[in-house]
Structure formats: C-alpha cells, structure tokens
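Heads up, there are several structures right after this.
Every number in this text was worked out from the coordinates using simple rules, so none of it is lab data. Note that the structure is predicted; figures quoted are calculated from it, not measured. Cβ atoms are built from the backbone, for glycine too; each structure is taken alone.
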Structure P
Amino acid sequence: MRVCYFGTYRASYIRNRLMIERLRNNGVEVVECHERLWHGLEDREQAASGGWINPRFWWRVGVTYARLLWRYRSVGPYDVMVVGYPGQPDILLARVLSWLRHKPLVWDVLMSIYLIALERELEKRSPLTVQLIHSLEALACHLPDLFILDTDVYASWFKKTYGIPASRICLVPLGADDRVFKPYKLERADDLFLCTYYGTFIPSHGLEYVVEAARLLSKERSIHFELIGRGPNRDKILALAQSYGLDNVTFIEWMDEDELVRRATSADIILGTFGTTPQALMTFQNKIYEGLAMAKPVITGDSPAMRQSLQHGEHIFLCTRADPQSLAAAILSLKNNPKLRKRLSMQGYQFYHNNFDLAQTSQQWIAYLQSLVSSYSGQHGTIGHRTR
C-alpha cells in the first residue's frame, strides 16, 4: 500500500508524527506532500481573530497552495490520500485531487477547530471568523470517505453536529511515542513530592485549578508543582500564582523532548487536564497517554472519555473537574498512599500496552486503510461501522 499524506498539517505535532510512523514502521510506503502554512500558535490565533482579512495572509495562502500543488505533481501513484491534522483548510483541494485519480480520501480530523475557536473565545474578537470556521468545517465533513478520531465521545459529537454517518468514522487512539516515553528510574536529590504538568496553557486544560490546588496545599511544604509549557493563558495563570505569593509552584518554559522526558520521569505524579470545556471532556490528552507509558501515576479530571477507557483507582486517579479541593484531595491521597501510587503505575502501564501502544494502534490504523482501499475499488468507499 502506498499512502499520500497531504496538506498543510502540523508536521511536528505528535499526532501526525505517530500516524505516519505507524504506517512506515509496518511496511507501508508514505509519501508526504506537505507545505507549511502556519508559523505557530500565535500565528493561527491571529488569523482566526480576524487577521485573515489582511491581503498578505491571502498571498501567503496562495503561495503555500501553489507549492503544494507543485509537489503533488511528483507524488506518483498512490492507493489512498490521507489529510493530516488539522485538515479543514486542505480537505476541499484534497477531495478534488483524489477524485481526479479515483482514489479514496481519509481525514485524520482528531479535533474540531470550531470547538477550539469557541473555547479560546475567539468569537469575542471576530464572530464572523468563527462562523466561517464552522461553515468550513461543516463543508469539510461531507467530503472524505473515512474520518479518523481519537475517542468515541468525540465521534458522537461529530455525528450529531455535522451528520457524519457512523460507517465513515474509525477510531485510532492518540497514544504516545512509547519508544521515548517509557519507564526510567531517575532519583532526585530533594525530598519533594513533585506534581508535574506539561503542555499548552489553554482553557480546556484548566491550569487555574492547579494553581488554586497549590494554594490549598501551600502548607504541605513537601508538595511542589511544576508547570511546563506555553500558551495563550500562561500569563493569566502566572499572574494568579503571583497574586497568591505561592512558592510551591515553578513555571518552566517549553523544552526539547529529551529534557521533557527527563523532567516528567522525575515527577511523582503527572497532572492531566481539569477544565470543563467540551474539548476537555471529549479528548484523551497526550500527557495522559505519555504518563501511563512512563508508568507514572496520573491525576486528571473525570470525563466520559476517561471513564470509557480507564478505571479510577486502578489505571488512573480521577478528580472532579473545575474543583481545586477535589484535586488537592487527590494529590494528598496519592502522596500518603505509596501502595496506591504503585498500583496505578503498574496497572496503568499494563493497560496502556494492552490497548494504546504503537504496535496495537498501528495494526488498527493500517487495517482501516486496507479495508477502505479494498472496498473503494469495488464499491467506491462503502465500509462497515467501525466506531466503538
């Protein structure tokens, strides 16, 4: 099987890297037809906040897609085209190109950029832009032969919101690069109980509740929090911690992967997400997969997506979302119960490898593509129900 991975997708984003590597590591030839459109989170937010009106933005779009088409000329024959995340701007062009070659089209949608725009309150800055994003996404959802999502909860949202037939949706868990995120034994020189968060500072992750929990635990001198990363809410979260005069919270800038793994491995607990946005409730974030893959106890907010896969107190420790007292109590429970931490570490790690590791998810991903290619040849893309 030969796959054309197409679009302006975020090439360095872990989802796209893993989806491509899952194919290549199992003998599938992947040719990437990719051009970079976005130059980071701030660039995307500026465009979504109304910056797309600027003629220079449209010049950049035109140049990017002209280069993408030029690259496509040399792709050669392929069996299926896959549009990487986020693919909303690319899917119309991809559909035309795949139709011209009579090939099936797959979209690894992963998340709704319309929901992301709402959660980041972009409609307050540019309601027209958010409406256009919704219209673009609605159109895009009628074009691919197959949609790939991470959780069944998110799949249900797409089916309800955009009327996508269940027969066109398949699930490939996000997972982790468990060649990198794996158990290590690192001893720290201090006697702190270290709770580490890493990722983007955005509303769905609810970092304000982590800071509030740190305030509640400020008299527990051995408990310390590390918040690693950047994002639109970072200044707000930093200001909140400073307003309380907290000395049990350290803010650290984003770092390269090797240093991030070292930091995460030295933590006693990995913190997940605690916001209450729809995105937070429907997704299964990278850091949760990675924490399980590193055999670390993970605390995260309760949600339908979590409950569908993991058992509280056996694989993961769940607390009430948007509730600093619940989070603080969860941290104290694990700090004071080494046996519970060990059980979460061992059973969470085992569950990860039984359900989410690269070998398991690679076979799922390849099987979906092979089934689509086979059925498209005979029935032009009609495939069976694959959501779970």
Structure Q
Amino acid sequence: MMFIAEHESEGGSFTALCARYEVSRVTGYKWLDRFEAEGLPGLWERSRAPHRVGHALNGKQVRLILEAQEAHPSWGPRKLLARLKVTHPRVKWCVISTVGELLRRKGLVEPRIYRRRSAPRLEALESYGQANRVWCTDFKGWFVLGNGQRCEPWTLSDGWSRYLLRVKAMKHQESEGVRQGLEGAFREHGLPDFIRTDNGRPFAGLGLGGLSQLSVWWIKLGIRPERIRPGKPQENGRHERMHLTLLEACEPPENTFQGQQRRFDMFRQEFNEERPHEALGDHPPAQVYQRSSREYPERTPEVNYEAGVLTKRVYPHGDILWQGERIFLSEALGGEDVAFEPLADGIWLIRFGPMKLATLDERKRLIKELTVEDLKP
C-alpha cells in the first residue's frame, strides 16, 4: 500500500521506486495491475497454491484405487499401484505417494510406527565358555495377576550352567528394581565378565554405544555389556528357553505380588536344585555352577584411563565442552569421564573405559556411530 501511495503521489522513476522497496520491476507492475483491477483488496497476500494440480487424481483413478484396496486390504500403496498398472495399463497413473495420501485421507491405512533403536552391535557375542563368563538377563512377557495388577517378571541366569540367579516379580520394567536385583546377585554370586541383554530399556539406551545407566554401572564394575541384534531372540536362546519353562510352571498366576514371588522362588529352587538338564549330562544347574571369584566392591570404582589420554567430564545433561562449544554425547554418561583418542586429522575415537562408542569430527562438530573398521586395532 505504501508502494502504491508513493507511486501515485510522487511519480518519478519506477525503477528507483522498486529499488527502494527491494522488489523487481515485474513485482512492482504486478502490484499496480492488481490495484487498478481490484483496488485495495487486490494487494492482500494470496495463496501460492496452483489453481490446478496436473498430477491430481481424477474420479476414475480414485474409484479404481479404492476398489483395489477393498479387494486387498493388507496391501500398501506400492503393491496396489503395481497391480493397477497391470490391470489398467491405459490409465495414466500417479506416483506411489499420491496413492498413499489418498488412503490416509480415507482412513484406510494406519501410520507406521518408527521406533528408535540403540546403536547396532558390531562385535561378535562372547561364547559362554565357563560359569560366570556370560550372564543373561531380560524381562519375560508381562501378565495380569489375579487381583488385576500387571506383573513384569525380571530374570537373570548364568549362560553356561543355566543356573537361574534371580526371578523377580516387578510392577514395571524399571532400572532401579533391576539394579537392586543385580546388586543382590553380585553379592551372592560375584561378578560376571559379560552381561547379555536385548536392546530394550532399562538395559540399553538411545545414546552413544547404546549405553544406559545400568550398562554404565556395569562397565565401572568391570563387566562388559553386550546386546543381541534386534529381532534375534535366538542369540539369547538359553535364557529364552528358560522363560518358556517358567511360563508353563507359573500358570495360573497368583492373586498378589507376594504370592507370585513365592511361586517364582519355588520355581527357581526346583529349576536349580532338582530339574535335570540334558545339556549338563542330566545334572541340575546347581551341581555344575560355581561362584565367581570376582567380588562385588562396596563402592563402585571410577573408570581409569591410560596416562596421556585426553579425557573430558560429561555434564549431567549429557554434553561436553569441546573447544568452547557444547556437544551432546549421552545422558547415561552424565558425571563420567570419557576418553578421546586421535584416529585421523580432526577425527577422534570416543571411549568409555574399554568400550568404543563413536567418533567425533571436530571440524563439523559431528558425532558418528562406529563402523566395523573403527573397531579394528
């Protein structure tokens, strides 16, 4: 409006006027034309959407797509479009995303849920070898007690002897309850070398190296966490097989948590002391399991690094100060010292204790997940 007013009142160079308002002469003439044709309403902001969409679906295409979806309700947009191109080759078809958008508008598809996952495991799983080499832990699928409460059984076993170290009835998959159960097992049976878990919480996290507060604690105790691959429960097969036996023995559920825990304790005693195991020469696990020689310390030790290694303390919210800038690493590492080792010019390997976590490109301030090549000596 100011542009039009100045043009009407002052006249002068149109080019100079456009330069003062930082618009092109084409835009300036467009404003003048709209004002002459429509007056002030012609100057209001207009939608930039095209008046006609060339690739929009027509009525026939919509009908064919909906008919195909009704005939094949489990098919997605890609399969539906591929089939329609065969059955109706003369129709000029749209792209896959247009079919998907039509199905979403009609409420015929459910949005896919993308789940964030922990960093992938790059190293091979350790062999069980001997007692206390690898402990396995997990939550067995939840069930409802007789009083209507949800029960989440947490289990811990020695991978080599199958000795069932703990079965605990819990209300939630919480880190604190698991830690208390592990502390009891560590005091009674000593420390293992490795603890094998899946990629779920509270065992794994979404930060560097898939670390969680639990796995950071394990590393400080000298225990290496290792995770099975997503969707590969057979990599923790011995523990999963025990879960099946536990499920069969605990049906039907008890009415209370106290009653269910007593049932779990009875199952654990029978499983360890009485139940023969074919892979153990038909001996029960208690006859072959031996306590670990590694004692649980009264105070959790700090992680120590070699002399000369660059270390930085992680702030409580998970970031560090690098050359005057904050870089986020992982909340699980809050309060811990992390080591940085040079790999190449401007590239650093990030390590917590013996665990290699990621690389830092200090020029781009970029954290990258490790590859198999980064793990080579």
Structure R
Amino acid sequence: MRAVRHVALQDVAQIERDVLDASAIEDGTMYVGLENIESGGRFVGVRPIAAGELLSSKFTFTPRHLLYGKLRPYLAKIARPDFEGICSTDILPVLPGPELDRGYLAWLLLSPQMLAQASSRATGANLPRLSPRALAELRIPLPPLPEQRRIAEILDKADALRAKRRAALAQLDTLTQSIFLDMFGDPIANSRSWPTKKLAALGSLDRGVSKHRPRNAPGLLGGPYPFVQTGDVANCGGYIRDYSATYSEAGLRQSKMWPAGTLCITIAANIAKTGILTFDACFPDSVVGFRADELATVLFVRGWLSFLQASLEDKAPESAQKNINLEILRGLDVPTPDLLLRMEFARRIDAVESLKGSEMDSQAELDVLFASLQHHAFRREL
C-alpha cells in the first residue's frame, strides 16, 4: 500500500475569519454559539436572531465550511453546517480546498489522536484556546480524494446508527417529562398552585472545586479518584455512570469528594444539564452539586430543572461562553408537591430509567465499535 502524504491543514484548507459587525447583522440570520454545538458535532438550539440582538462582531460561514470550536478543543465541538449564517468568534470556520473532503476532515479532527494534538497546542490557563495559527499548522494524513470520501461515507453511516440510538433515548427523556406534567402540571406556570420553596431550602447546593485545572496541572491526574467534568454531566442521560478523568491524591487535596446520589448541575456551556452520581466523585467549579435527604426530592428537582434549561440560558450573559451562577440556582422557586407524590414520581421514573439503562448499554457498544472503526479508518485498514 502506498504511503499516505501528510500535510499541514493550511496547505489544503483555509481558516476563514470574515468578520460581520454587529450593526450589520440582519433579521433572520442563523447564529451558532459554542453552546449550540454538542461534543461530537451535533447542532442544538440553533435559531435565527433579530437585528440588534447580538452586541459583538461574529464570523460568517456557509454550508461549505467546517465549524471548529477553538475554546477547550478537547470538548470536540466540530460541526458541519448545511446552512449559512454567523458564529461566535470562539468558533473558527474552516473551508476545505479541492484536495480535501469536508466529511473526512470532520471525522479526522474528531478522532482521539487529533483532539489530543489540538489540546496539547491550546494556550490559556482557565480557558485554553487553540489559535487559528495552531489549527492551521496541524498535520493531517491526506489520502486520495476518493478514499477520503469513502472513509467519510462509512463513518457517516456508522454514526447514523448511533444517532438512532440517541433518538430512542431522547424519546425516553420525553416520557420522563410527560410523567412529570401528568403528575404535577406545568412546572413553570405552577398550574396546580403547589406551595413553593427556594431550591436552597430543599437541600444543599455548592460548586465543585477547580483551584487548578487538571489539563494544566497534570500532576493532579491519574489516581484512583473519579473526576467528573462538564461534558460527562451533559452527555450522561440522567445518571452519571462514567467519567473522563481521575484525580491523584494531590488532586483530591485540591478538590472535594461528593457522594453518590448527588445531583450535578452544569452552570457553564450546556447550562442546567443534570446527572445523578452513581459513585463518589470530584467535579469542577463549572458544576453545582445538589443534595437532599430523600432521593425522591433529588429526582423531582432533576425533572423540574429539565423544563428550565431554556429560561436559564436566556438569563445567562454572553461572554466567552454562557454561564449562570450559584446564587441564581439557590434563589429559584420550586413547586413542592407532597413528599408521597414525589415518591410515586420517583417510582415511575425508576421504571423508565431501567429501560434507559438497556438503551445506554446498547449505545455504549455502538460507541466502542465506532471508535474502533474510526481508528482503523485513519490507518487505512477499512
């Protein structure tokens, strides 16, 4: 087999930063922020915006571009739009040249090897970013264009199977919300006039600890203590059963261990995503932990928060990425039905979670198979 040529990305693609001033943004323009790209490349919540809605300049893009999230590149926010619009300046529009297939490039940049390479070149202590120059200088394998397209097609089809499994899980999430509405009514309008309490009165809330970010202090990593990060919460499907990093003894001394049963709530990036710990773990200050005496209350609060994600995102100021703070969470008014009713809700949710567990096991198997397929694809072993 002939050796594959390796080139710098800038030799076969352009990192385009065509700036559109905020005053020139027209009604109906599609806007993509970092919060609108999930890890792995799915778009969520992209919408047209009104003139004057955004206060800072943005980059423009077309359906020919690849959108690369440069903030915390290990989050793998790399997406292929099929529409034109504008994006946050923490997203770099990449335009492949005639020798490079966009689908191939997307899957290549999403591969663990390329994500690790990009992360190692990111700079900045608290908010590491990959500069346009560093992205342009990444070296990539460049097989012939027909082979690139073949690889992209295979990976696209395999990912479509994973998408179907995700859709099945999403349906179960919808069922959870339907049960909540049936038992308690509209939680935002409190349509059944339940008495309310501040969230802080239902249990304890506190932020995780990140005095030193693990990726910038490798001596904190590699021990026996689970370290749950924002992405682990956002993508857990309700219960956190896995983690992407571990702390050493030194890391644990800089952090805090939370017990199983804690409800984790993200306050940055994917705002108000939640997951219940199934093991003791540490987590960063971009996650808030909620604990209560009864699991039924934890499950109720998780269900209630699922209806508030959009409104909490609206309250979040736009900066490098949207975020809310602990005081906003503590001050939220929560409808509080009788404990026995909350316990019945918990019983029903347990039945749904049992089904979700089976679906998630199947999804995990597909993910393992996909990772193996992706690995072999870029070694030209397909």
The value -14000 for helix-only ellipticity at 222 nm (-39500 (n - 2.57) for each DSSP H run of 4 or more, over all residues; to 500), derived from one of P, Q, R, belongs to structure P
Given 1.6 for distance in nm of label points 7 Å out along Cα→Cβ at positions 5 and 29, calculated: source structure among P, Q, R: P
